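*Asks:* Down below are the structures I want you to see.
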Structure P
């Protein structure tokens, strides 16, 4: 492995960080991947793996820094290394497919899409955070999410990157300038194609009120004073009710509290339940409460609870994807051998089954069908898609960012919610205990974005939409097509018939130099 290629790989990973909050330089994504494709082309597969791993570490270590802010470096670096291994896999696969030394834009895009999809599924359900698409809500690529979901956006960006790498290789090979026309024209065309994708925002509206109650302190003990957190949300909502009665604010059709707003089980604790029921009666609107329930058995449940005036608790959604090593310990006996700190998670959270959609009547004869996602669930394509397919005409993302302090985690999560709005053509009410919270229209625009660790309200009318996007209808099909196409490319390559075209990035007798 040459030092030059290693520096290119490290630089590409570092540059990719800029595409995500809080930098938000969307163009960094195709440029960074173009550098990576250039560095990988023509090397041996094991070198490609090492270069991909280096790029992945340079990307994930700083981008996921929030994961170790209060728990220390070990979980942060372990998670970053695990995620970087998938970029290493991509590097090895693409290096093998491009071993003749010619840039393969389509092969690079397919490899990226497939390995990113694998990262979002394994191990233990995967960790799809900072997918390539999740930094593109403000870019020309963003609207493409309505056609094929987040994986399709990643594919297009990686294809543009491959085309840019191909053009660069032709320049450096002193090929005629006319040889640049096709790759550059295709890259530009793909970059602006998303601008032609419509993102409708029309439809009947309903009034929403999101309550960011705040916590006593950031960190792992954010909820050591659980009653204070609950009382914060009660007080903020009652203050809003005073404004409503005085005519200073509109009457909401639905009020939303965030995840962990009531970590005192309100179905077993009479005091907590009384506080919530009184708040519902005062605000005269249904209330979705993020809370914890005792059970089943010795376990816990991370839930959303719907309370309605005069009716009490009428619906429950249990989080489908508890976070491994945070909300539960998978294979506890094995991981205890690695670290006894797994037993700091004394009680596992259980997983719910199926999407949660709360039906709530709204003014003007409208019906709110609120599709629920709790915290990291917003990053999982299938969970969000199934919720929309179950009938949701608005999405509610309840989250708690108190354990990540003043880091990029909250802006990164809000960016995902913005892309989901565009993907499914749904408004999103994104509510955090500590921020950032916002109301998001179906075109991905975030309104009333709050500051971190403040008590705040987000309120206003949002469209309710039933029309389904192409991405909703095709589901995971683009990923399966990409997987099939990649297998075909690999099969052709195994038969000794590499795909032709492109330009060499190396001399035939030099496996390591670009």
Structure Q
């Protein structure tokens, strides 16, 4: 029975590389070097080149997933990149950023400390370490790292901005002002800067200072929808229901400048809802839901408006959307519990008694969870400003502060398509590189290691030519008969005429089961 490990993947990968441009040129060079070493019989050098390809491809794929806001995938890819190139400071920093965005702050410290050990003068590593300490609530340590980063990169405005936040968190307003004033001198008196400073002051509950910054932005650019929106929101955060009219006016001005401003539509809709102008609330909240169809919040509030208007079919529709889109039960202070309750009410009104009672029961269970977790609040709720009394609780229920230390925007349609193309490309490169390493290890009779590589190749590209046969054969030769069954079964489904696979599958059944 003649069986061999196929080399057919080499040419398809070279063909793929003929259509790429920089920065993937490095992958092309490594591939060509690997092919040269392989032809000369130097498999160790060839494998080293494929390992470099994996480090490059996993790293770039991780960055693409980060840009797609797919934090879990980004972490997995960048962990693999760091495994294949553990001495790359930038790779370690990229991994730490992925952990940070995923909210896994504890995991950022190891790669960042390793990056600093490799290069103590790495400003980016100190910057991210400062951000991680910030998110841990260790503000003195955050200040130390951020001050170091700013000394190393005095014109890195992201570092300066974050250092200002850390000062404000320690109630040190003077040094924060000093940094922000320096940024104004360096970059010019621009409305965007005042909006950023206003957001920093607002997040740290210096609301008077925030209002002052937003007004400065408006003075420089009266048509800035963002400045008007943030000013209106800060009025609500500072003074609650007593400033509803002032906030509403700012949201209206924002909409005059930009009718597609999501936040202005959303919050003006909420104000109409609070003041029981339901028809107007519906118009604005419907617009907000169209602008951000993946956000559960507009649907949630629309559900309340439709319920009040006795439009129960519409309420059922949007409340189900809100529930489906809610990322976790504790999102937005257990908002989903109220969504289930309102959904139950509308279902009962339409005669769907059993379904309605199920929703009410689920709502009751979630509210119990909410009470048990009541001490877990956002920073805004933990430190409400003076004067924010019980009469303003509805405002605080509906207004969620936007974080400024870590936030990600969604790519536009054109960028999303480009990212998808890059994702597809690097996925194929990774699969091919793993397959080629598997072939090299099989040639050295290291069949267990070969099987691991073929399994990874199949994970990334299950349609890669000969991958299931190669994987099954490596398992078979390593006497891993149970593990050989799956790839041989997949091979038989794809290529029923492969007699070698059929025979090996039969033997694997005999020894593996």
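*Asks:* On distance in nm of label points 7 Å out along Cα→Cβ at positions 180 and 452, which of the structures labelled P, Q is highest?
*Replies:* Numbers: P: 4.2; Q: 5.2.
Checked P, Q; max of distance in nm of label points 7 Å out along Cα→Cβ at positions 180 and 452 sits with Q.
*Asks:* Out of P, Q, choose the structure whose coordinates give mean projected area of the Cα convex hull in nm² equal to 30.3 when calculated.
*Replies:* Numbers: P: 24.2; Q: 30.3.
Derived from Q, not from the others.
*Asks:* Comparing structures P, Q by mean count of other Cβ atoms within 10 Å over residues 28-35, which one has the largest value? Could the numbers behind the result be given before it?
*Replies:* Numbers: P: 24.4; Q: 18.8.
Between P, Q, the highest calculated value is found for P.
*Asks:* Thinking only about relative contact order in percent (Cα under 8 Å, 6 or more apart), which of P, Q has the largest value?
*Replies:* Checked P, Q; max of relative contact order in percent (Cα under 8 Å, 6 or more apart) sits with P.
*Asks:* Shifting gears a bit: Taking -24000 as the value of helix-only ellipticity at 222 nm (-39500 (n - 2.57) for each DSSP H run of 4 or more, over all residues; to 500) derived from one of the structures shown (P, Q), identify that structure.
*Replies:* Q
*Asks:* As an exercise: mean count of other Cβ atoms within 10 Å over residues 204-211, calculated from one structure in P, Q, equals 23.5. Which structure is it?
*Replies:* P
*Asks:* Where does the value 2.3 come from, among P, Q, when distance in nm of label points 7 Å out along Cα→Cβ at positions 68 and 340 is the thing being computed? Let's see the in-between values first.
*Replies:* On the way: P: 2.3; Q: 3.2.
Label of the source structure: P.
*Asks:* Still on this structure, I have one more. Comparing percent of Cα pairs over 26 Å apart, for residues 76-211 alone across P, Q, which structure shows the greatest value?
*Replies:* P
All of the numbers you see were taken from the coordinates with simple rules; none came from a lab. In this text the structure is predicted, and so the values were computed from the model without any measurement. Cβ atoms are built from the backbone, for glycine too; each structure is taken alone.
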